[in-house]
Structure formats: structure tokens, C-alpha cells
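In what follows, structures are represented as C-alpha cells.
Computed from the coordinates by the stated procedures, all read-outs in this text should not be read as laboratory data. Bear in mind that the values here come from a model prediction, so they are computed numbers and not experimental data. Cβ atoms are built from the backbone, for glycine too; each structure is taken alone.
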Structure P
Amino acid sequence: MAKKVAVLAVNPVNGFGLFQYLEAFFENGISYKVFAVAESKEIKTNSGITLFTDDVVANLKGHEGEYDALVFSCGDAVPVFKEYAEKQYNIDLMEVIKTFGEKGKLMIGHCAAAMMFNFTGVTAGKKLAVHPLAKPAIQTGIATDEKSVIDGNFYTAQDENTIWTMMPELIKVLKA
């Protein structure tokens, strides 16, 4: 039976990256639910398109056990994360990432996802593909210059243009 995936979408989210995951999951019969990292289910893409997600990250807390995998879909919210780190939705985001990581669930993401995973302390010793600008922030994982890296339960891509390089293996494991 296919695994169930929780998808985190920051506000604003990189639509190109987000929709690569969602289309691949849909086309392969993989169950997913999209959670806005925001106060409401209404978010925007980097290009200003309004999206309505299934739920908000606050409602994923305590329900991590219902999912087999977590996707962090990056976007323009990440470069300014520090400015909004004290917002409850960002506190919830970090708690959810940490819980998924500590439970050994599949951790999937692109661009600065590896950096966000690293901030929670769940990347110790893992090789990670990360956006070149976020590479210096990786402290416990091993930042690489590879387009994508699969290391155990971590599936990371350097940016939205390289998600496709890990997608065949990701779909295979999600369908198992």
C-alpha cells in the first residue's frame, strides 16, 4: 500500500517545486495532504497565484503518526524566516519537522529544506543536497553540491530544477 505524505507549503511557496511533488503523487496514487505554514489555508506562490491548502501546519501537530513522509516545499518565505521565526506557525513548523525526523519518517524537500531539517537537529551525519546559499547553514548534516541526494530516509534536491533527479526513487519508495 502506498505511503501517506504530509506536504508543508510555506507562504509564499515556490509553485514549480510544490506542483512537481503534487503531480507526481497524484499520478502515482500516493495519498497526500497539503498544510500551509501560515495562519490560514490561503497562501500564495512566489509568482502571486493564490492557493488554498487542505489545512494549516498547526493541525498537523500531534498527527505526525498518521503520515509516512514529510515534504518541505520551499519558497520565498525561507529567506526571511528569521524575521518571522517567533510566529506560531513557524514554531509549529519546526516542531513538526523535528517530530517527523525523530520518528525516522521519510524527509523530503528541495532548496533550503535541508537547512530547515538541519535547524531541528535531525540531520546528523546525513548527506544533503541544498541550495548553494543555504549550504553554510548546514551544521550537523553534510552539505553537498549534488543535484539531489538520497541518504537513508532523507531525499533532498538542490532546488526546484533538480527535484526530478530524485523523483523516480522517491516514487518507488512511496509506492512500496
Structure Q
Amino acid sequence: MNKHTVAVLVNNQFGVLNRVTSMFRRRQFNINSLIVSETESPRFSRMTVVFEGEETTKNQLIDQLYKLPDVHYIKEMCPEESITCELLLIKMKNEAETRSDIRAAADAFDAKTADYTKDAVVLQLTGNSRKVDSFIELMRDYTILEICRTGIIALERGSETILQDEE
């Protein structure tokens, strides 16, 4: 199965998220990542959805989403034509014997210290999913207390915007 990332421009109002995600459920797509955020216009919200599925069923899903009155525009975010990013917060046990190794790994990945106590350190990392996954895998050699990650956000490269496409 292929992984797809789509940006969906929707009305910024109550119930829209449920209607859009219900379309994915009815089509039996599993959502890997879902981010809903405000846009430069208070009229719209932007959903960035990552899901897996075959090309033909993905196209059917997009056609069905366009039939929802709250959906204004859908843009598939191709990796070579978009910028993607994810945020990771990872809480590690702060132990004297592993502290320098964790710090070295954090430095190598450009992770920032978001919080530091005698018992735990919270690291913040931004980057593409591969970078986030690699950092988590490296940290598994130590004691991970908690992980929270945002999922993927994406913007098309260049000056074109989803609102320009919509008009």
C-alpha cells in the first residue's frame, strides 16, 4: 500500500472534522496522522491527513470528500513538491550513567532541551518523519518515559498556496 499526504481546506466550524474523518472511516482508510490547524483566513481550517491506500481508492476518497459541502479544496502533497515536518517531545529518564550519551545523541539530531529536572529530561525535535523515527529508535537504548509527536504538517514548495488553488 502507498502512503498519501493530503491537505484539505475546510470551513472553520463545528462538526467539520467529524464529517471528514467519517468519510475516511466509511472508505476503510486508516488515518496514520491527522493535524487540524487554523489558516491565514479565519473562514478556513487546514487538515493535513496521512493515510495508506491504493491509488484508485485514494482517488475515489478524494472525489467523495469534494462532495462534502464544507470541503473547499484538496491538494495531494507529493514529497518532491512539498515541505513536511513533525514535532517530537520525548521524555527520557535522567540518569548519571546515560546522561552524556543522551545529550550527544540529542546534539547529533539538533534536538533541544525543553525541560530538565533531576529525574527526567524532555527533548524537542523537529524534522521529517524519518529523522523523528531514527531518533526514537536510538533513544530506545535508554529509558524512554513518554513520547508525544504531532504528526506531519506539509506545505507546497514555492509561492503557490492552497487558497490560490481554491479560487
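If we compute relative contact order in percent (Cα under 8 Å, 6 or more apart) for structures P, Q, which one ends up with the highest value? All intermediate terms of the calculation are to be shown ahead of the outcome.
Details: P: 22; Q: 27.
Answer by largest value of relative contact order in percent (Cα under 8 Å, 6 or more apart): Q.
36, 16, 15 is what came out when semi-axes √(5λ) of the Cα gyration tensor in Å was calculated for one structure; which of P, Q is it? Write down the numbers at each step before the final one.
Working: P: 20, 19, 16; Q: 36, 16, 15.
Of the structures listed, the value fits Q.
For distance in nm of label points 7 Å out along Cα→Cβ at positions 36 and 76, which of the structures P, Q scores highest?
On the way: P: 1.7; Q: 2.5.
Comparing P, Q, the top value of distance in nm of label points 7 Å out along Cα→Cβ at positions 36 and 76 belongs to Q.
Determine which structure produced the value 1.0 for distance in nm of label points 7 Å out along Cα→Cβ at positions 44 and 156, calculated from the coordinates; the candidates are P, Q.
On the way: P: 2.9; Q: 1.0.
Going through each structure in turn, the value belongs to Q.
When distance in nm of label points 7 Å out along Cα→Cβ at positions 60 and 124 is calculated for each of the structures P, Q, which structure yields the highest value?
Numbers: P: 2.4; Q: 4.3.
Answer by largest value of distance in nm of label points 7 Å out along Cα→Cβ at positions 60 and 124: Q.
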